[in-house]
1. For FRET efficiency 1/(1 + (r/R0)^6) of positions 25 and 265 (r between Cβ atoms, R0 = 30 Å, to 0.05), which of the structures I, II scores highest?
2. Assuming -25000 is helix-only ellipticity at 222 nm (-39500 (n - 2.57) for each DSSP H run of 4 or more, over all residues; to 500) as calculated from a single structure, say which of I, II it is.
3. To which of I, II does the computed value 1.00 (FRET efficiency 1/(1 + (r/R0)^6) of positions 225 and 249 (r between Cβ atoms, R0 = 30 Å, to 0.05)) belong?
Structure I
Amino acid sequence: MTILVTGSAGHLGEALMRVLRRQDRDARGVDIKASKFTDSVGSIVDRNFVRACMAGADAVLHTATLHKPHVATHSRREFVDTNITGTLNLLEEAVAAGVTSFIFTSTTSAFGDALRPPPGQPAAWITEATTPIAKNIYGATKTAAEDLCRLFHRDHGLPCVVLRTSRFFPEDDDEPARRDAFARDNLQVCELLYRRVDIADAVDAHLLAVEQAREIGFDRFIISATTPFHHDDLASLRNNLAAVLDRRESGWREVFGARGWRMLDEIERVYSNTHARDRLGWTPAYDFARALADLAAGRDHRSPLARVVGAKGYHEDGCADPSG
């Protein structure tokens with residue numbers, strides 16, 4: 001099987017290429033930026049370039065995108081060109097080439113304003129049934145691209161799987177208040193409770209989707225670390241998060257205290273990965289409980305793959321947010 005990976009110079013694209021090459025699988029990396037994981041340099045907006053890259057491919061892992069931090073530096077037209085037209089080019093050429101698995105990397109940011117319940121309301125429990133409400137051009141273009149995948153499955157029989165990944169980047173948070181209030185590792189370990197996935201687990205989900213796409217046909221999956229929380233915790237997550245954690249993850253206070261870390265004041269939404277675990281058979285290994293155990297033992301809480309891919313950045317001045 002020949003696998004085409006778009007965005008091979010990015011966090012997830014590089015991680016996929018590293019794993020595929022380690023497995024001695026036939027993988028081709030495509031990106032607008034040169035890298036040691038990029039075999040063909042060019043833009044997915046260029047239809048001729050896409051056609052040439054697609055020749056002989058059996059599966060596509062489409063991770064290339066303009067991300068949320070690019071909202072500050074790129075025009076809406078550029079988002080439409082890359083995230084929608086680029087995806088359309090890939091879908092059309094995938095059909096023409098007889099591709100049998102098309103995996104589209106979307107984002108939990110696509111849920112947009114659905115992620116923020118009004119003050120005084122319980123935290124939102126986010127599943128694939130939650131209706132996205134775009135809050136910026138990034139989310140709008142990602143949901144539009146998801147819909148293109150659905151149409152190409154319906155109209156052409158192309159097996160398409162959409163993976164809405166939560167945060168996996170190692171860079172500082174894009175919100176200044178959060179950057180100022182938390183050390184980077186402190187915040188990112190907290191995010192494993194509700195809105196983060198280790199990149200090694202994200203890679204596993206993508207490779208499972210490649211193998212199962214023909215059987216699945218079309219579906220969307222949330223790819224996020226397994227939360228320890230339950231539905232009956234949602235009200236307390238807005239006003240008494242620490243007490244909920246005392247019930248669900250005993251020992252967190254000692255681990256955090258030893259590092260001078262603090263816990264979030266509240267959590268306003270929780271991503272549920274139940275559908276991915278049930279239908280894809282995905283078993284993410286890196287969650288909050290594992291992070292606590294690793295930290296208590298003096299180990300790095302991140303996967304070896306996350307550590308080797310490292311930070312890339314999206315602007316010259318730093319912060320990034322590939323997902324929500």
Structure II
Amino acid sequence: MVLKKLKSNHTINLLLFPLLAIIFWLKNLLAPQQHLFTPAETENFLFSILYGLIKEFPFWQNVTALVLFLFIAFAVLQISTRFNFVRIRTMLPATLFVLIAGGFTGMHFLHPVYFGAVFFLGALYRLLSAYDQPQPYSAAFDTGFFLGISILFYMNLLVLLPAFLIGIGILSRETRWREYVILIIGFLLPYIFTASYAYITGRIIKLYDLVWLIFLTPNEFLQPGIHLYVYTGFLILLTLLGSIKILQQYDSVKVSTRKYFIVFFLIFASTLLSILLIPLIAQEMLLITVIPVTFLISNYFVFMKSRFWGNFWFFLLVLMVASMQILSLLKQVG
């Protein structure tokens with residue numbers, strides 16, 4: 001019954017995901033603490049500028065993170081609606097994103113990945129809009145440009161460049177070399193602006209040192225515990241179930257939907273492999289991983305024929321997220 005209500009397009013669901021986000025953030029809003037960043041995190045180029053404005057105000061850091069988190073959830077909903085992934089009008093993707101990402105309790109504070117995720121979604125939106133265009137040059141340039149800006153906030157998003165290059169080839173009506181070149185030009189443009197500014201202001205050596213600092217500093221953020229492994233494993237199980245559902249629907253869904261989900265898989269695989277294989281990337285990348293997973297699981301819940309199994313998996317997800325919140329509170333009290 002609850003899942004049925006959440007799948008509807010009722011206005012009350014528009015208020016549900018902001019309420020959930022506020023509940024998840026309430027502990028940090030009521031008792032804000034200064035997070036200890038590594039130098040590599042605070043020196044991400046654009047993040048360092050904005051972080052400097054609220055560095056001494058932990059409460060406003062948490063408020064900023066919450067606002068960005070809500071914006072990401074709303075953007076996920078808009079992308080789902082615009083490209084009609086689940087073929088019905090539903091606000092479930094926003095609620096699922098907040099619910100799933102809310103389970104990563106160690107991420108309920110300001111981090112460069114939130115700013116990076118905002119521009120990553122801009123890049124994803126423009127990439128998907130390239131579908132079936134004979135000459136998607138504008139979409140390719142915008143995709144690269146937004147992705148480049150996202151990396152100036154959170155450098156580790158560089159691992160997504162291959163996925164976006166493959167994606168533009170998959171979505172274009174006719175694949176030619178121009179789309180790839182234009183995407184790379186758009187991607188490099190923010191760095192050209194940054195390097196030019198550093199050169200003019202005499203900071204080019206400092207910029208060079210910062211790049212090496214970011215790429216050579218081991219990231220020890222969010223060291224996983226058994227509870228994080230269990231929760232991530234459960235999400236992987238839901239992702240597997242969602243993938244099976246997509247394969248079952250493969251002959252009935254539109255060609256565009258098939259290609260969109262291939263792009264989602266590329267992004268999902270890139271982020272997950274980067275966490276597993278690259279020591280410099282920690283579990284904060286899971287916030288990006290959750291975005292394609294949200295679309296996949298939303299489709300799974302919407303088209304689950306068995307009401308029992310749909311409600312079973314959804315309530316198990318809620319139980320897992322609630323457990324993560326309780327464990328976080330106990331850890332803080334202890």
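Quick note: the coordinates plus some simple rules give every number you see, no bench work behind them. Just so we're clear, the structure is a prediction, and the values are computed from it rather than from any experiment. Cβ atoms are built from the backbone, for glycine too; each structure is taken alone.
1. Values: I: 0.10; II: 0.50.
Comparing I, II, the top value of FRET efficiency 1/(1 + (r/R0)^6) of positions 25 and 265 (r between Cβ atoms, R0 = 30 Å, to 0.05) belongs to II.
2. The correct label is II.
3. Source structure for this number: I.
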